[in-house]
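In what follows, structures are represented as structure tokens.
Quick note: the coordinates plus some simple rules give every number you see, no bench work behind them. Just so we're clear, the structure is a prediction, and the values are computed from it rather than from any experiment.
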Structure P
Amino acid sequence: MNQRHLKNDLENSGIVESVIYHDNRYFVIREEIECDSDLFERTYEEFKNQSTRELAKKLLSLYKGEYLAEFEALWVAEKRIRYREIYEKAKVYLSVV
């Protein structure tokens, strides 16, 4: 996706200060944007500290299939595997509790 299009789409959604242009480059200000992978990671951290049915169900609801399924890169493959493993842990937890 073109950064300029991303900036326009975010601004149209009311997120104005999330992408800045500086020295002929676009930068995404991550603190301004919450993405589903961040929420999934935070929920898993909570689940590791205090496993509950509620958190396991939340993990299952947040998992939407393979992470960036159409994108091939080593860092994506690692996250894809990790997220699938987390999903499986939550499923197993719910099946035994």
Structure Q
Amino acid sequence: MILEFKKIDPLQRYKIMSQTVIPRPIAWIATEDKNCINIAPFSYFIPLSSKPPTLIVSIGHKKDGSQKDTLRNILNNKKCTISFVSTNLLNKMHCSSTNNKL
């Protein structure tokens, strides 16, 4: 099957790409901003290289077009911690995907 992405609407492209690799691992990314820890899950995440060890994560923008806190913090501090989510932490991981302070 050949897909012509130029002719496919953005939502359909997203659905195709997000279902290409399943199950998708989830990166639980922790960053810091002014002594506040931000932790958020991202499912567009893959290993890129083993030498040097490199992971790649796609961090989109908020609905209003502004940068997500995770991206802003990484750009400002040049560091983050990436963890994998075990099943016993699924509820906490899900809660961390909201804008609420925990």
Structure R
Amino acid sequence: MVDIPRMSIPLDDVEDVLERVLYMWAVRHPASGYVQGINDLAVPFLCVYSGLVDFEAETFWSLTKLTEGIQDYYTPGQPGIFRSLELIEQVIRLTDS
């Protein structure tokens, strides 16, 4: 926890910023809305960008770009996860044969 005092934003504000980022992400992605685990993808961006003036916007847009190709991991039925699992199974079958 040595790094916490070095954060350039007050710790009390982190939850508020994260909540706003996740809310806006959910609004812009109505197919999935907020899903548990999106916060785990956002926090590293928040930490990296915390020294920037527009860190909240940078966090939002980086999260948006990151989830662009995996949004179907977070939609009902999670088809992206099942496609990825099928690919993994194919690789395992190829390696085992």
Given that helix-only ellipticity at 222 nm (-39500 (n - 2.57) for each DSSP H run of 4 or more, over all residues; to 500), derived from a single structure, equals -19000, which label among P, Q, R identifies that structure?
P
Tell me which of P, Q, R gives 19 when you compute relative contact order in percent (Cα under 8 Å, 6 or more apart).
P
